[in-house]
Structure 1
Amino acid sequence: MSQETCTLATQLIRGMGSCFKNCACVRQNRCSHPYAIRYRDATGRQREETGYATQESALDRLTEVYGEKRSTPRAQADLKREIGKQRFGQYVLSWLTRQRHYAPGSVRSVNQVLNSQILPVLESRRMNTFTSTVVEDFIMSMEQRSVGLAAQQNAFDTLKKVLLDARRRGGLPEDPFEGVVPPEYIPRKITIPTLDEIHALKAAATDELRVVIDLMSGCGLRNGEAYAANMERMVADDVYRITEQIEGNTRQRARLKHRKLGEFRETPMPSTVRDCLLRYEEEHGVSPHGYLLRTQRSAHWAHTTLQYQWGAARKRAGITKKLTPYSMRHFFASNCLARGIPITDVAEWMGHKSINMTFRIYRHLMPASIGRAAKLLDEGL
């Protein structure tokens, strides 16, 4: 730094920072090189900015930064500094505790991703040292370990939630995802049953399994949501309200996926589904709280119950195609999109977190939009 620049820096208010030029020109006050400033932010980390055409604009920026630091309460600054010093493993525990809207199944899934993919690589890293380079290195490490694309995307999404939470709370000085290209999982082509196959499965199924098949293929419910089949959810002759799910491993009632406690969604209910539920109620009755699906030892179904009954029905129906219970949900989406129902509605009815998920999985099921649009525009012209 030149003698002239040093004099300027000493004239600044203590704690404001310094203003200088990085060039080697003898008379820096007359050269065309930009001014730079150096200061410490509210978390105590040294920052440097450049590109200021005049000394006045550089000093104005320093004054602005200094004012922001002075107006930041000391407790808030201390909190930001404390977050920045934490190790990732320590911070992620407090982050997960704050995710009170997560269903138990979601907590288990996040813990699995953390323990298998993220913590072995990043557990000891300090939060304020995360940069885009660190994130890119983490993605490369998963590629080197031959982690599948679906698992890579889950790990990336979880890491992003944690780090952006820390940035929002002031623990990260910069966005560690700026310019990072995320891993993209493109789902394999899904298997959709034909209507004849669904009828064959229903003919070979127990009355309980028939309820699950109808709710999943006719209303788009997930497995756990179908386990919670309840007569009180028939809020209209053609509307079924989904308010909860049954955790397939614990048989416990839980909030819906991607929904907060108490939130629900509604889906169209074809007459075949309504008739199936009413017939089951008439022949088998329901629990005191209106639930249909029970076992001899439990008030609710589990994944093991579904898998056993599904395998038996599939064998009796003579179906060799690789169909799973989730294929019924794919049939619902296919049925909707093939009949021109907007994908935005389908995403809402199926309970997807965003339309992007629906589009990625079911885009190939939509009618050829360009050709269809051309015909419609031609008619309008």
Structure 2
Amino acid sequence: MNSDHLLLGPGPSAPYPEAVEALQRPVLGHLDAEYLGVVAGIADRLRAVFRTSNELTLPVSGTGSAGMEACVVSLVEPGETVIVGVNGYFGERLCEVARRAGAQVVRVEAPWGTALDPADLLAARRAHPHAAVLAVVSAETSTGVRNDVAPVGAELAGTDTLLLVDAVTALGGTRLEVDAWGIDACYSASQKCLGAPPGLAPVTLGPRAVAKMAARRTPVGSFYLDLGLLQRYFLASPPTYHHTASSTLAYALHAGLGRLLEEGIEQVWERHARVGALLQAALPDLGFRLAAAEGVRLPQLTAALLPDGVDEAATRRRLLDEYGIEVGGGLGEFAGRAWRIGLMGHAATERSVVTVLGAVRELLKS
């Protein structure tokens, strides 16, 4: 086992030192007043990072997929229509989660490596005016594409359709404005740009989403991921027991968010943009082709097609074994052809860029 691996894949990323140190704090009970105070602090810090005043803002126990499923099952009733933007693997996952929740799924597609057109999403909503939710992945981790959700939220504000945004890779890495962009529900994950270990999924719901949840005619299909029950556990006084949440992970997320906010959210966005641009400018010189179209590339996650004749899996394994650097393989259409290189949170540094480029250069020589 090697504890010195440089995690430059699509997640998890290396936690901030403050988050690692926080893991050593004593375990607390899940109804302990001190623990619930930490959760309240997390909620305040998440509001600052999400750029929202939403009361229902909390860390769901689980990874980003738990955040996805919690939002979908809490907001969607069987038989309702959900419009999903699909231009990568995680748009596909949203479709599947919505289908399993009993939704009628309407797909709005764009080719892998290109961004969704907000006009297409809004046209689908006009064709399905009774859609309960329109869901978009803001940072498509499988392709390194940024989808523009701001125009969608502005248009949906005067309708009964909620905007649900996947910000698993976006939150803390690129600009995200929940309130200003009219996002009704949003979820993320602790282990990417927030600089904490995996295991918690930040979620925030605005007033329209909370009202939709309160007006349900059928019970939420999941007890564990029912955001109404989680709100009464984490945010009500006195709390209502729901499950045994981890104080250890809460300490780490609280600390990671603190480090991020101390640096300043605008400064963190700028840092990710700077180091991502360095990597993306250098990869073509090594024979890689960037998968995402110019103008819609994520700085914190770069998907790059390998040079012709290079064995993707074998070279990626050598990168880990010989240099201790982890990058991710391609998903879906890019499986076996691409790498996904993450520069997120504590790993979003010039040192990470220089290190991975130097190692890749040596591997390609041999």
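Throughout, read-outs are computed from the coordinates displayed, never taken from laboratory work. Bear in mind that the values here come from a model prediction, so they are computed numbers and not experimental data. Cβ atoms are built from the backbone, for glycine too; each structure is taken alone.
Looking at structures 1, 2, which one was helix-only ellipticity at 222 nm (-39500 (n - 2.57) for each DSSP H run of 4 or more, over all residues; to 500) calculated from, given that it came out as -15500? Numbers along the way, then the final one.
On the way: 1: -15500; 2: -12000.
For helix-only ellipticity at 222 nm (-39500 (n - 2.57) for each DSSP H run of 4 or more, over all residues; to 500), the value -15500 is produced by structure 1.
If you rank structures 1, 2 by mean count of other Cβ atoms within 10 Å over residues 139-146, which sits at the top with the largest value? Write out the running numbers ahead of the final one.
Details: 1: 12.4; 2: 29.0.
Once mean count of other Cβ atoms within 10 Å over residues 139-146 is worked out for each structure, 2 has the highest.
If relative contact order in percent (Cα under 8 Å, 6 or more apart) is computed to be 13, which of 1, 2 is the source?
Details: 1: 13; 2: 25.
It must be structure 1, since only it matches.
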Subject >> Among 1, 2, structure where FRET efficiency 1/(1 + (r/R0)^6) of positions 227 and 291 (r between Cβ atoms, R0 = 35 Å, to 0.05) as derived comes to 1.00 >> reply: 1
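Give the label, chosen from 1, 2, of the structure having the highest value of distance in nm of label points 7 Å out along Cα→Cβ at positions 35 and 355.
Numbers: 1: 4.8; 2: 3.4.
Largest one: structure 1.
Looking at structures 1, 2, which one was distance in nm of label points 7 Å out along Cα→Cβ at positions 307 and 323 calculated from, given that it came out as 1.2?
Working: 1: 2.0; 2: 1.2.
Value 1.2 for distance in nm of label points 7 Å out along Cα→Cβ at positions 307 and 323 corresponds to 2 out of 1, 2.
With Rg/Rh (Cα atoms, Kirkwood Rh) computed per structure, which member of 1, 2 shows the largest figure?
On the way: 1: 1.14; 2: 0.97.
Top value of Rg/Rh (Cα atoms, Kirkwood Rh), among 1, 2, belongs to structure 1.
Given a value of 1.6 for distance in nm of label points 7 Å out along Cα→Cβ at positions 107 and 331, calculated from one of 1, 2, which structure does it belong to?
On the way: 1: 3.6; 2: 1.6.
Attributed to the structure labelled 2.
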